[in-house]
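So, here come the structures, one by one.
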Structure P
Amino acid sequence: MRAVIIGAGLGGLLAGAFLAKNGYEVTILEKSPIIGGRFTNLPYKGFQLSTGALHMVPHGEDGPLAYLLKILGAKVEIVNSDPKGKILWNGRIMHYREGWKFLGFKEKAKALKLLAEIKANRLPKGEEALIPADEWIKEKVGDNEFTLKFLESFVGWADSVSLNEIPAIELAKEIKAALMWGGPGLIRGGCKAVIDELSRIITENKGRIITRERAVEVEEGRVIGESGSEYQYDLLISNIGIKETVELVGEEEFPRDFLKEVDKIKPSEGVKFNLAVPGEPRIGNTVVFTPQLSINGFNEPSSLDQSLAKEGYTLIMAHMALKESPKRAIKKGWNDILGVFPDGEPLLAQVYRGNNPVNRTRAGVHVKWPLENIYVVGDGYRPMGGIEVDGIALGVMEVLERIGIGNFKSWKL
């Protein structure tokens with residue numbers, strides 16, 4: 001069986017590794033000169049920044065991405081954060097559990113009840129599932145300033161959206177995922193460590209990864225590259241987004257109802273800030289949420305792996321959901337992060353929007369792919385509740401099941 005994969009981002013490489021190990025003749029076409037998409041390292045002024053992600057996996061070594069890597073035999077070390085998170089509130093960085101003290105007695109009781117319901121899989125249904133997440137939290141817990149601002153920070157960090165932009169069911173499933181699989185973890189060697197291992201597995205199993213080759217046309221059983229080369233397939237997987245795949249394959253191949261859903265898809269946009277801070281690590285292997293700032297949070301990848309930073313420095317990465325012009329957002333973001341680390345030296349602000357968004361499909365949207373033998377993976381096809389790269393892994397699991405590789409039902413949220 002011949003499989004062609006369009007796009008060598010994380011989703012395409014994950015799918016390609018599984019297909020190659022299961023006997024498929026795999027060819028991956030990547031338009032860029034490098035592989036990994038927005039999940040690989042970016043050397044810059046002696047630091048290992050990243051093309052998109054923050055060298056961190058949302059659910060660490062216990063989440064879906066780590067599980068798939070273990071099955072594949074990938075030699076990747078993911079170290080769980082300890083603590084799972086911290087919160088910067090009123091100028092002080094505290095353990096996330098201290099946040100409970102900002103809730104009144106009744107609010108705390110309601111919040112604990114809600115967490116118990118989510119853990120027991122009693123999730124919002126019907127009309128309740130579709131109301132904006134901020135309204136849902138107000139109904140379930142109360143109009144508590146700390147709770148709402150913390151959750152705004154959380155979804156900004158995790159999804160690059162505002163709380164009122166996602167439905168209640170999305171937030172509920174993200175909370176469920178955190179309760180099931182725990183908090184984040186850093187990757188030793190950064191994102192590229194994962195990409196390098198997936199590439200190794202693919203090539204060792206006789207797969208091909210062809211860079212600088214853009215897919216320009218898809219016909220029955222073949223993909224035509226920009227070079228003029230043709231690539232025959234029995235199975236086609238796209239890692240370039242749902243809208244982009246529909247355009248490449250041709251709208252006439254899809255049901256009208258599906259195309260209407262595709263028209264509603266919106267991306268999420270954001271800005272990432274990279275800061276060099278002199279001296280030893282400052283916060284350790286964790287993520288600090290920043291509910292009172294314009295940035296949503298920051299982490300420190302070099303606290304696990306010093307090779308990600310220049311000698312004598314540590315690397316801080318911050319993220320914010322983009323809600324205004326990039327110029328204004330960048331100014332606010334640098335002001336925020338330098339307020340926390342006044343001795344820091346700005347390295348690079350990276351804007352993700354337009355043709356290079358944070359996610360091609362905003363959190364809370366998951367359309368059912370209608371075709372057989374042609375599938376979509378990647379940040380454009382994450383099941384509800386799937387955060388960042390762990391969401392990509394959940395989408396790959398869904399596709400693998402549809403083509404008869406593996407059983408991942410226990411990972412469904």
Structure Q
Amino acid sequence: MEQTPKANRVHIGFFGRCNAGKSTLINMLTGQPIALVSEVAGTTTDPVSKAMEILPLGPVVITDTAGVDDTSELGPLRINKTKELLPRMNLAVYVLKTDAALTAADMEWLGLLQRQNVNTLLVLNEVAGITADSYMAQAGAVLGDLNLAYIGADLLKNDKQRVILEKLGSMKPKDGEDEQSLLAGLVEPHDVILLVCPIDEAAPKGRIILPQVQMIREILDAHGMGLVVQTEEVSAALAKLGVKPKMVITDSQAFDAVAQQVPDDIPLTSFSILMARFKGNLKTLAAGVKAVKNLKPGAKVLISEGCTHHRQCDDIGTVKIPRWLKQAGYENLDLQWTSGGAFPENVKDFDLIIHCGACMLTRREVLRRLDVSEQQGVPIVNYGVLIASLHGILDRALSPFASEL
């Protein structure tokens with residue numbers, strides 16, 4: 001893995017009316033012709049995202065969006081597409097032209113960003129000789145309590161490039177994503193961590209999956225020592241080590257086979273459970289598993305994947321989890337699935353939500369999904385927590401995090 005995963009980057013969305021200068025600003029800040037620029041209103045149609053490195057921000061995903069006032073035939077669809085992006089954004093830049101008064105559409109979108117808890121910077125495109133300060137002197141009363149920072153700039157020049165980038169760099173995302181880590185408090189220098197990575201039909205050819213790569217990197221960052229084996233080699237690895245590993249971390253799908261090989265005095269958990277702790281709220285996801293015992297025939301269960309990978313013949317979400325539920329006695333369930341960015345706003349009709357480890361989603365998006373579930377009173381559980389429970393080793397799998405639950 002040569003680049004920071006998109007899910008671990010700061011996502012910055014650029015919003016504003018048609019022809020406000022969003023695309024011009026993106027090109028100016030990045031020094032690259034990323035966004036198509038034209039005097040024709042509505043040039044940007046669907047949102048366009050680009051992962052890149054921008055100092056002093058570091059790894060980011062820049063997203064250019066359609067105008068919030070798009071009145072074309074497809075305008076409502078484009079605006080809805082833009083609204084779907086809001087939960088993923090860590091920071092927002094809202095662009096206004098100084099020769100155009102604030103509109104109801106501007107206020108609606110600035111309000112949406114505030115309600116989504118997205119730190120927002122106003123960039124005022126100074127045109128017709130009207131400065132940002134004079135514009136804000138008139139608009140301040142309308143903006144009311146939004147208390148937005150602003151910077152004025154002639155977007156056809158790049159003299160404010162550094163100022164805008166440094167301001168964005170100082171605007172910390174409100175979800176605290178940059179303070180999280182997968183193995184926080186679990187690994188110290190010289191600790192030995194045994195990683196169990198099955199190579200089966202579902203494993204990508206020639207590589208290992210993202211959570212496994214991230215775990216190896218975090219062990220190295222902590223100056224620990226990681227040993228990677230397949231399920232069948234766990235016993236041999238433990239025998240050859242000569243010392244007990246600090247922890248064994250396995251793919252959740254191999255929980256049963258690995259638990260039989262790892263002595264009870266060695267902590268055991270899974271990549272998925274660690275991802276639940278990293279991306280969301282492990283306490284909430286662990287509590288959600290209690291709802292499984294209440295499932296009756298006909299109960300509605302949503303199984304949600306954060307990515308859109310090609311389904312394998314023994315796919316975990318569509319095949320293995322339904323099979324394990326049936327083997328545990330939960331039959332004739334009404335199972336439904338979502339994948340990728342799709343997650344229903346209305347989940348109140350479901351009896352349980354089973355969510356993947358979310359390695360391809362931002363922490364912000366995972367927390368939003370947890371909030372949607374909590375607000376509507378629907379229990380939600382993580383793949384790893386559920387699988388550990390169905391195999392009778394939940395207490396053991398959660399024991400490394402006892403103080404957090």
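A short reminder: the numbers here are calculations on the coordinates, not readings from a lab. What you see is a predicted model, and the numbers here were worked out from it, not measured in a lab. Cβ atoms are built from the backbone, for glycine too; each structure is taken alone.
The table below lists the values:
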| item | result |
| --- | --- |
| Structure responsible for 24.1, 76, with Rg and Dmax of the Cα atoms in Å calculated and labels P, Q on offer | Q |
| Which of P, Q leads on percent of Cα pairs over 17 Å apart, for residues 222-293 alone, largest value | P |
| FRET efficiency 1/(1 + (r/R0)^6) of positions 54 and 262 (r between Cβ atoms, R0 = 35 Å, to 0.05) - structure with the largest value, from P, Q | P |
| Source structure (of P, Q) for FRET efficiency 1/(1 + (r/R0)^6) of positions 278 and 334 (r between Cβ atoms, R0 = 35 Å, to 0.05), computed value 0.70 | Q |
| Per distance in nm of label points 7 Å out along Cα→Cβ at positions 118 and 158, the highest-valued of structures P, Q | Q |
| Answer label among P, Q for the case where distance in nm of label points 7 Å out along Cα→Cβ at positions 142 and 246, calculated from the coordinates, equals 4.4 | P |
| Among P, Q, structure where mean projected area of the Cα convex hull in nm², for residues 166-205 alone as derived comes to 4.6 | P |
| Computed 22.9 for mean count of other Cβ atoms within 10 Å over residues 182-189 - originating structure among P, Q | P |
| Value 25, calculated as relative contact order in percent (Cα under 8 Å, 6 or more apart), assigned to which of P, Q | P |
